[in-house]
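A.B. asks: Please find the structures below.
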Structure 1
Amino acid sequence: MSETFEILYFFNTPYNSLVEIKRRNFDFETDLSKVFFWILYEKKTHRIYPLQFISMKDDLLGQERVFKQGTFFFNEQEGTLLNSSDKAKMMLKRMPTTAMTRLLKIRIDEFLLSIDKQTEKQLEKLL
């Protein structure tokens, strides 16, 4: 298990993974956009695409997350990511969080580290 984040949701296709994570050790952070991340991972290129969260909704039939890049509808078994630009659909199967590959965990750690470095640079400019 990663020391830097907790996996909340993990969805998968043969080509992509979609993951929601919660950063550890950010208990006192009031800006939730710095704590929770939805990440689309392209397996062929190993690229990470963070999704820009807008809103969420839960009901008896499932859950919905709205991002700048599209909308994700999901339940306990599966999810559908609808791209906002071309309305393309991606069907994903919900997986146990323990099924996430080591490589994906490493890529997420690298992504979080890059965010931290960007934040440090911004702080240095202010000082």
Structure 2
Amino acid sequence: MLDRIEHGKFPKPRIALWPMIQGTCLVLIEATGFAASTLLTVLGLPLFVFLFLAGWDLGLLFAQLGNLADHYASAEGPARISFSRDLQVGFLVLAGGFTLLRLPAFIRRLCTKLEREMPHD
């Protein structure tokens, strides 16, 4: 042991490249699916709410959206900017909150898949 330390003859550790690439691909695919499903859900929530408020009547829904579009078109510039910023902030808050709500389950599912599909020695 001391001989190896004095002469610097250490065995070079081998990095298992293929399992590392497989694990990285698994994490990227799962993270992409998580992000896509979260964004699609957040984008679908306003549609659900508007349909619910319209009593599941598409004609009434489009009438409400047309009324909203008319008010937006006739609004002053600062009011349009304020409305756009409110929508952006609302979307970011909703997306962030929903992501934080779903994140623990995603991490547990990812750890389970990594343990099952990528056994380590």
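Read-outs throughout are calculated quantities, based only on the coordinates presented, and are distinct from any laboratory measurement. Just so it is clear, the structure is predicted and the values come from calculations on it, not from any experiment. Cβ atoms are built from the backbone, for glycine too; each structure is taken alone.
A.B. asks: Assuming 203 is volume of the Cα convex hull per residue in Å³ as calculated from a single structure, say which of 1, 2 it is. Kindly include the intermediate steps, with their values, before the conclusion.
C.D. replies: Details: 1: 134; 2: 203.
Among 1, 2, the structure yielding 203 for volume of the Cα convex hull per residue in Å³ is 2.
A.B. asks: Right, here's the next one. Comparing 1, 2, where is mean count of other Cβ atoms within 10 Å over residues 19-26 highest? Working shown, then result.
C.D. replies: Details: 1: 16.9; 2: 12.4.
The structure with the largest value is 1.
A.B. asks: Determine which structure produced the value 12.5 for mean count of other Cβ atoms within 10 Å over residues 27-34, calculated from the coordinates; the candidates are 1, 2.
C.D. replies: Numbers: 1: 8.5; 2: 12.5.
Value 12.5 for mean count of other Cβ atoms within 10 Å over residues 27-34 corresponds to 2 out of 1, 2.
A.B. asks: Once relative contact order in percent (Cα under 8 Å, 6 or more apart) is calculated for all of 1, 2, which comes out largest?
C.D. replies: Numbers: 1: 19; 2: 40.
Going through 1, 2 one by one, relative contact order in percent (Cα under 8 Å, 6 or more apart) is largest in 2.
A.B. asks: Another question, if that's okay. Taking -29500 as the value of helix-only ellipticity at 222 nm (-39500 (n - 2.57) for each DSSP H run of 4 or more, over all residues; to 500) derived from one of the structures shown (1, 2), identify that structure. Before the final figure, lay out each step's value.
C.D. replies: Working: 1: -7000; 2: -29500.
Going through each structure in turn, the value belongs to 2.
A.B. asks: Something else now. 0.80 is what came out when FRET efficiency 1/(1 + (r/R0)^6) of positions 35 and 59 (r between Cβ atoms, R0 = 30 Å, to 0.05) was calculated for one structure; which of 1, 2 is it? Show your work: numbers first, answer last.
C.D. replies: On the way: 1: 0.80; 2: 0.30.
Label of the originating structure: 1.
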